[in-house]
Structure P
Amino acid sequence: MLAQRGIEVSYETIRVWTVKFGPTIAANLRRRKLPPSPRWHLDEMVCKIGGERVFLWRAVDDEGEVLDLVVQKRRDTHSALKLLKRFLRNQGVEPESIVTDGLASYGSAL
């Protein structure tokens, strides 16, 4: 658009604009963001990070919006409880229902 008007803009100019205006734009987008839907889906999967086996825990609302991600080494009740506390603290809405994959540690944490 600027090139059509005969204005040349370098990559450095774009980088400076991003540093200057990026945080303001991000704050405006966060403020306008709708709250998550009240139905959450929790699941976990095994990953290897740096050759070490870890569990990636994730919360998704029923519209597919990823609410939060946590990487932990354990897959027990303590880990599930820590995960749920973090999700509830970081979200502005309390879920009506939480759907899980049937892992026993979820039941004890709920």
Structure Q
Amino acid sequence: MIKIDFYPAQVSLATLLDYFWKVHNPTQVGGQGNDMGPQYRSIILYANDAQKVAAEKSLAGVAGLFRDPVVTEIVPLTKFWPAEDYHQNYFENHPDQGYCAYVIAPKVKKLKQAMA
């Protein structure tokens, strides 16, 4: 899980949600790719009612774009725990690590293309 702090004057929540739908499979139950388990599920955690409404609206807008039903959960954020220091900036610090090179790098490339 990641927490994204953003400035709506620079990028809207709707734009971030659009990227979210483009870089992962929101129809896969119980994980992403070979990463299985509840810690890998597709989930949007919202901090307030406006974010909840935006997430629900965004999901409704993309649901018909996928062959399978979208299983992304939209639930309130109750507590966030930052990752340990060795996980911070992991992709940046370990670009040649297998998971980073073969799973994350293609997603980053796809996101950059979507942003262009």
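Observations
- Computed 1.10 for Cα Rg over 2.2 N^0.38 Å - originating structure among P, Q: Q
- Identity of the structure behind 2.3 (criterion: distance in nm of label points 7 Å out along Cα→Cβ at positions 41 and 65, calculated), options P, Q: Q
- Among P, Q, structure where distance in nm of label points 7 Å out along Cα→Cβ at positions 17 and 73 as derived comes to 1.9: Q
- Of the structures P, Q, the one that 0.80 was derived from, the read-out being FRET efficiency 1/(1 + (r/R0)^6) of positions 9 and 57 (r between Cβ atoms, R0 = 25 Å, to 0.05): Q
- Here helix-only ellipticity at 222 nm (-39500 (n - 2.57) for each DSSP H run of 4 or more, over all residues; to 500) was derived from just one of the structures P, Q, and that gives -10000; the source is Q.
- Look at relative contact order in percent (Cα under 8 Å, 6 or more apart) for each of P, Q: the largest one is in Q.
- Comparison of P, Q - label where percent of Cα pairs over 18 Å apart, for residues 49-96 alone is highest: Q
Every number here is computed from the coordinates shown, using simple stated rules; none is lab data. The structure presented is a predicted model; accordingly, all values stated were derived computationally and were not measured. Cβ atoms are built from the backbone, for glycine too; each structure is taken alone.
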